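Peer 1: Each in structure tokens, the structures are laid out below.
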Structure I
């Protein structure tokens, strides 16, 4: 069952990371040159923290 939780969290993190990147670009007023690297950094940070927490909660660590 934990694989379902991890998959759902991954999909939500992908969507949330894209939303965060768009909000930051709107705040700055331009699109970033290395947009994919910034997206990756946001997604990686969120994934490492949330998957660690989810692993501890589900006992899959």
Structure II
């Protein structure tokens, strides 16, 4: 069963991974965000759906 410690550890890892690119290369991160802002809503939703799908499959394989 999932415990709060596992959930908090997963969230902490998420924050660490999200902070790597802005920390290492702020200029590249800004360019990436600008490119994202130019994408249509449908494209962003598709990218989000694909990302969630990959996450679910990876979680299934790991657990």
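Peer 1: If you rank structures I, II by distance in nm of label points 7 Å out along Cα→Cβ at positions 10 and 42, which sits at the top with the largest value?
Peer 2: II
Peer 1: Among the shown structures I, II, from which was the value 17, 35, 36, 12, 0 of P(r) over Cα pairs in 10 Å bins from 0, in percent calculated?
Peer 2: Checking each candidate, the match is II.
Peer 1: Something else: So mean count of other Cβ atoms within 10 Å over residues 2-9, computed for just one structure, reads 12.1; which one of I, II is that?
Peer 2: So the calculation was done on I.
We did not get these values from a lab; they are worked out from the coordinates using the rules stated. Keep in mind that what you see is a predicted model, and the values were worked out from it rather than measured. Cβ atoms are built from the backbone, for glycine too; each structure is taken alone.
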